[in-house]
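> Listed after this line are the structures, all set down as structure tokens.
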Structure 1
Amino acid sequence: MNTHDALPDLDFPGHDKLVAAIDAAVNAGDEHAVTAALRTTLCGMIRDREVQLPQCVHDPIDDHYARRELYRSPGLGYSVVAMTWGPGQGTPVHDHCGLWCVEGVWDGELEITQYELLERNGDHFRFRAAGGMHAGPGSAGSLIPPHEYHTIRNASNDAVAVSLHIYKAPMEACSMFVPHEGEWFARVAKALQTDQAA
């Protein structure tokens, strides 16, 4: 599993079109302008039949959701990661370590729940669910710190879901929040691995 030795850059149908569209959006201005432009871009790219992600992103991994980095911009620094969610796979409450992110559903359906941070006491955080949604193909949302706490889950019993995530920079670690007591969660640092993409 993984490796950050070389910048990933897989070839797939529509690769150059996708990268050019993301480059243009990332140059849109401040983080609010960038994420708004990326949401629009990503929705368009998901519906664009000329863009087809590599076949590997449709293959789930039994014991964890897959993270496959498809592209890392050498000039602009952003990272494009495809995630593959087997039936029932999901994340705990987590953050994005201060990085903005735009996430779009490529295939299947995902259940996304946002969390509001109410209070903090050292490594214990008090959260409350602040709304959720079922997102289907072609939908996209963005996270801008400090509003970055959320969970993602494939609620299907039999279908695989695929999502595409564009991060301000490679996300190689995050904080996970483990239920502790009531609305309180304990923070656990987590190094993020990427799975082989081919």
Structure 2
Amino acid sequence: MFRTLDYYFSIHSPFAFLGNEALAEIARRHEVQVVYRPVLLGPLFDETGGLPLGKRHPARQRYRLVEMQRWQERRGVAFNLMPLHWPFDPALADRLVIAAVEAGFDPGALVGRLFAAVWQRQENLAETATLLAVLQELGLPSDILVEASGQKIAGLYEENRRRAVESDVFGSPSYVLDGEVFWGQDRIELLEQALSSRRRPYRPG
């Protein structure tokens, strides 16, 4: 019997990128159905007390770069710490994932390719031409991009934010298993432990 896991993230997030392949492997190993829930981080931070990178204390900004290098080595994933086209507005790229799901496609390959575009290939995902090229490369219909720009997908993107807040999610990536939140790709090993043991979910208090 498949278990489900809600995966809250944004293509904008380097730590979601770092954990994405590890999550996919764990999902395969434990027969977990991953429910992809891209979420716009700015409004999520506003509602849950987080700060965008540029407003964090310089010590926190420096530490983030150190952590990225540590986990780059730990995960064995090469990438650019400061990509050419980052930061950017990730809304359309995030919504492209939602549109692919709504069209009946498994979004795993698309998510991986979008992450690579930002963090490894120096591509500009703020440009629709880049997103269209990614769809063509993966053999996905270009109509998905049209749908991603529409009101239906915008509504689902907002619904993901509401779900995130209701689930006590406040950052990317967050993995929610049976109501228990695992925040950060550095919690993936703890997530796998929970899957292996099939223990009851931990609750606050």
Structure 3
Amino acid sequence: MKSMLFAAALLAAGPAFGPAFANASVGAAAPQFTAVDANGKTVKLSDYKGKTVVLEWTNAGCPFVRAHYDSGNMQATQAAARQSGAVWLTVNSSAPGKQGQVDGLGAKAQIAKDKAAPTAYLLDPAGTIGTAYGARTTPHIYVIDPAGKLAYAGAINDRATADEADAKAGTNYARAAVLAVKAGKAPDPATTKPYGCSVKYK
């Protein structure tokens, strides 16, 4: 069943769907944005100037996302990043009426249910942030260095399945990228192929 979900998600995440993407490039300045978080607070990327920032695209209805949360891998990765001094912003770009779309109350309920630990959960129902970065899957991870440049873009790890055991195993690219940036080094790899469900843009 999970292999069927995986195949379906990969097909859905192909290039022939959705809006035009800006495809933010590693090494270039990260696109600026302003969004409202789950608490109704306005959040700007510029608020975190001088800090490492991780962007995590999410959709609680996606089996790949669920594997990382139900296994505890996403929460552990969030906690490790924040303990290192990084800011973790979870982004939901699901459009109204699409799978995974939530309002502020729904987002807070999901955070509580998953015992997640993001710095903030950003609501992006118009897909403005998602298309600026070229986010295509849930999960899709981006790491921005303290200078404001995109340092990493791609998958959370090297196990492209919706299996909980795989979510916790293998190489955690997101954690490695945050540690590399903290050490003043370029993540290696700096880009990987993201996997998961397609972002449910309008």
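> One of 1, 2, 3 was used to calculate distance in nm of label points 7 Å out along Cα→Cβ at positions 95 and 119, giving 2.4; which?
2
> Figure out for me which of the structures 1, 2, 3 the number -16500 belongs to, where helix-only ellipticity at 222 nm (-39500 (n - 2.57) for each DSSP H run of 4 or more, over all residues; to 500) was derived from the coordinates.
It was calculated from structure 2.
> OK, next. Work out volume of the Cα convex hull per residue in Å³, for residues 31-110 alone for each of structures 1, 2, 3, then name the structure with the largest result.
Largest one: structure 2.
> Please state which of the structures 1, 2, 3 yields 4.1 when distance in nm of label points 7 Å out along Cα→Cβ at positions 47 and 63 is computed from it.
Of the options listed, only 1 reproduces it.
> Something else now. Mean count of other Cβ atoms within 10 Å over residues 87-94 was computed and gave 19.2; which structure, 1, 2, 3, did it come from?
So the calculation was done on 2.
Read-outs: derived from the displayed coordinates by stated rules, not from any lab. Not measured: the values here are computed from a predicted model. Cβ atoms are built from the backbone, for glycine too; each structure is taken alone.
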